[in-house]
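Pasting the structures here.
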Structure P
Amino acid sequence: MYPAAMNWDDLRIIAAVRDEGTYAGASARLRIDETTVGRRLARIERALGLRLFEAADGVRKPTRQCDVVLAHIQAMAAHAEEIGRIGESLPGPVGRLRVASTNAIAEEVLAPRTGELLRANPGLTLQFLTSSDNVKFSRWEADLAIRLRKPDKGDFAISKLGEVRLYFFEPAATSAADAVTCAYPDELGAIPEMQFLRAKRLRARCVTDNVRIIHKIIQSHQAVGVLPEHSCADLLIDRRLRATLLPKRRDVWLLVQSHLKRDAATRVTIDWLRACFQDVARSG
């Protein structure tokens, strides 16, 4: 069993030093700092309890123990190459992508259409990261992210994914002033939903960023609130509710890690995301 400090990147350094004969050569080949090469090799030697290279005439030559390690590295490299070929037998693009979005969008817009995408692209795997909070996209916690607010800046590609219609619901039997008002937190004060509620001078009595909670309370016919079109299909046909289409729509933005913009699997996924929101718009 390898020590906890061992990883494939470290093993690649051993092979690079063997092939190039110097830390500088390995550094250039792997595109990492020469000092890093020496430090990581020293760490491996400490972990294994043996010496990997000896200096002779300015060249790093592998020790007998290193030759044994290198034999295993060569076998691992061959296995890694074989794993990489697995996708060649699958039609379409191959890749695993992490898609971040709110719970409501993942459940109501993406999930119903995910099966069709994955069946058509057997080499593609999607991982949904759902939260009411923004996943830290700048830290590469996700590959693509769907945002309901346009980010000010960041090292990623951003484009408008679509627009979402918004509906104001109120009990048909009473006025909005007599019902409980559901609203979003103050930090979301700039969104169209909150602007509409302020214009109507409705005081928030229930505050949440969870669309499903607002939906359930409105469904009780005791409250008013604003919901996106993908979250209210059943409410629109409820005769005990009045629905008003807001004049302003909610923009939806797509963020993509810059290094994935030309990746085939990413392009297929982006096209699918756009189609998902187009379907929502057509069904409204």
Structure Q
Amino acid sequence: MEPQYLLLLKTGELRDRVVKLEEVLKKCTLCPHNCQVNRSRGERGFCGGGYLPVVASYGPHFGEERVLVGEHGSGTIFFSHCTLKCVFCQNCEISQYGEGEEVTPQALAKIMLILQRRGCHNINLVSPTHYVPAIVKAVLIAAEEGLKIPLVYNTSGYENVETLRLLEGIVDIYMPDIKFGDDEIGKKYAKAPGYFAITKKAVLEMDRQVGGLKLDEKGVACRGVLIRHLILPENLAKTDKVLEFISKELSSDVAVNLMDQYWPAHKAYSFSELSRRITREEYHYWLSFGKKLKLNLIK
């Protein structure tokens, strides 16, 4: 299945999207914080990102879901800064402290092409939301030079639907991490007002665009939605609400990865309820819960 962005390249729509997204940067509303700062002049809002994207690292990644990794790995690009301030962030050096180097869209396009030449099955954009204009411009440049593998939008789920609509036909695989099934919990642990209400609308839009997860003849994902959910101790993430939403409101073949790797990172020890790992019993309880809801569970 050919990536959709190649069709937009042929029609000229991909270039038009770049122009529209550049306009958004002048009064930034890329994410739900809606800071309205002029990032085209270097002003910074909640996320901490400026005009140019900051890349912490890139390369073939073999620790992602099997449907993304395949034989040669997922071509992962880790962007610095973030639209959330999760107190338990396991990548806080990147997301909160901005470690990495600024790159131009031209340099970012070269990274994408390098990953394709190394045999990666996809371009996996980790925490891309606040850099969408530069990313789409890089995709335009790279596609003109031969990029032809799927794009994975690896996000916290805290997205503006308006931004997602400008990505329609560009992103092949949406991979939102639905972190919390409660607005107040999202505000407390991630400084994300209205987190669950906003994320539900965003994921519904993702599902509308690309539907459930689809695999190629080699069993590698080529299109669709893959949802991640990190289980927290004592059901602090309201996992039941997250899984019920997926079961009731999304396509039945949307893939779900229930993750058990929580550990108290960053500022988690400041919250007694977050100061331990989850137990094996907790993980298997939620795994059984998901199976009862007949979710498409993967690892």
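Some points to look at:
- Test item: Cα Rg over 2.2 N^0.38 Å calculated as 1.46, pick one of P, Q: P
- Value 16.7, calculated as Kirkwood radius over Cα pairs in Å, for residues 94-253 alone, assigned to which of P, Q: Q
- Parent structure of the calculated result 0.15, given that FRET efficiency 1/(1 + (r/R0)^6) of positions 54 and 142 (r between Cβ atoms, R0 = 35 Å, to 0.05) is the read-out and P, Q the choices: P
Bear in mind these aren't lab numbers, they're just calculated from the coordinates by the rules spelled out. Keep in mind that this is a model prediction, so the values were computed, not measured. Cβ atoms are built from the backbone, for glycine too; each structure is taken alone.
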